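Following this line, the structures themselves.
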Structure I
Amino acid sequence: MRYAVYFCPAAGSGLDAFGRTWLSIESVPGIAAERFGALTANVRRYGWHATLCAPFALAGSATYEDLRRIAVDIARQAGAIELPLQLDRLGAFLALRPSVDERGVKQLAEHCVLHLNALRAPGTEEAWQRRAPQLDETEMALFRDYGYPYVLDRYRFHMTLCAPVSDVEEKAVRDWLAPGLATLAPAHIDALTICREAAAGELFEEIERIPLGARNGS
């Protein structure tokens, strides 16, 4: 079982509707349905979100209540963030990325990573062998220390839309998304959402949404 702390748009918000529409379609003009399914498979599995603290298994003595208590404390001390988004590339992936300075949400993610790291079970050798060849020296050090390479200075807020695409596929995706992006309101980051993968390979499910700045229960 793994847990993650994500930003998930509030139900009924414009960003929530945008993501639900994107993940409900079978294809877009110019991309075959089977190929489109492969491009969006991981987005569907992990859900429509931006990562604040990447998925991790709990250490042997840690419990969900430990995780929740830390998340509540982080949320209580944070304020809501408005973040305009635009379609962008992140490496080879297409994603929604901030069109303005992202220091506020980067700090929120940093707090999540640093304070939750004590609960994280050590990574496996298999994960290390799979990841390490793709990482630079800094990312390898972050991966060793925090179980994920794209944290702290390497963190980039993003909401992934699909796996790496060809130039032709990218144009098809951009053309389909353009009308929705033209009227998309900024992301209203007003809560931490704890999500869970009950067993390896299963869909991530939302467990609890913890409002930022609220006097949450413990």
Structure II
Amino acid sequence: MTTRYEQVADDLRRLIANGTYQVGTRLPPESRLSAHYGVSTPTLRDALEVLRTEGLVAKFQGRGNFVSAPPERITYLAVLNGAHTRLSSAATVATPHLASRLGTSPGAPLTEYVCLAHRDDDLYVLAHVYVPRAHELASAAATPWGDDLLTAAGVPVTTSTDQATARFPTSAEAQSLRIGTRTPVLAIERTFADGHGHVLGYALLVLPGDRATVALTTPITPDQKAHP
């Protein structure tokens, strides 16, 4: 059953799509919209929050809600043409979670790389890449995916395994990506291994849900096809 705030969000989305509310224009005050739809202010704000997570509405303190153009979407693992990255590195130690991902002991020395990829004013990826201190790498220009950091240093990466989860961001992630804590993100954990299955590195990539999509390509061989 569709909730009341979803119905309000659907109608506002329709009005934005047909040009009644154009990009850059301010929506009517929340009190007026609440009265128009016959809902409480909290219900209306839930509807507006849905549109904000979709990139259709932006709220400015003291100014109101404005119709905005959704950010350009990127495909995960696609090249960010025209994007810029900021890379920093620091020495750290393995937490229990990192130790389990890297197959090492808690407290083991690691190097952490933090990479932010952005195009114009839109941030697309926040990446944390962790490698054992034995494989400490130079702070060179890199993409957020992490594999080039390893291969550029001669670390023999053979495979990477990705695990994607949809969730809400942590407060730190929301602050870094300049999004709300209720904006869904795509969190991708990448584990890098050599030809013997030894884990060489681990990366956590966080992509805002309104700016990213995932495309999967699976090769199908004749012996994999379903038989009647």
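No lab work stands behind these numbers, since they all come straight from the coordinates. Not measured: the values here are computed from a predicted model. Cβ atoms are built from the backbone, for glycine too; each structure is taken alone.
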Notebook entry, point to check: If you work out FRET efficiency 1/(1 + (r/R0)^6) of positions 14 and 150 (r between Cβ atoms, R0 = 35 Å, to 0.05) for I, II, which one comes out largest?
Noted result: I
Next item on the list: State the single structure among I, II that was used to calculate P(r) over Cα pairs in 5 Å bins from 0, in percent, giving 1, 6, 12, 15, 14, 12, 10, 8, 8, 7, 5, 2, 0.
Entry: II
Notebook entry, point to check: Taking relative contact order in percent (Cα under 8 Å, 6 or more apart) for each of I, II, which is largest?
Noted result: I
Check: Computing helix-only ellipticity at 222 nm (-39500 (n - 2.57) for each DSSP H run of 4 or more, over all residues; to 500) gives -7000 for which of I, II?
Finding: II
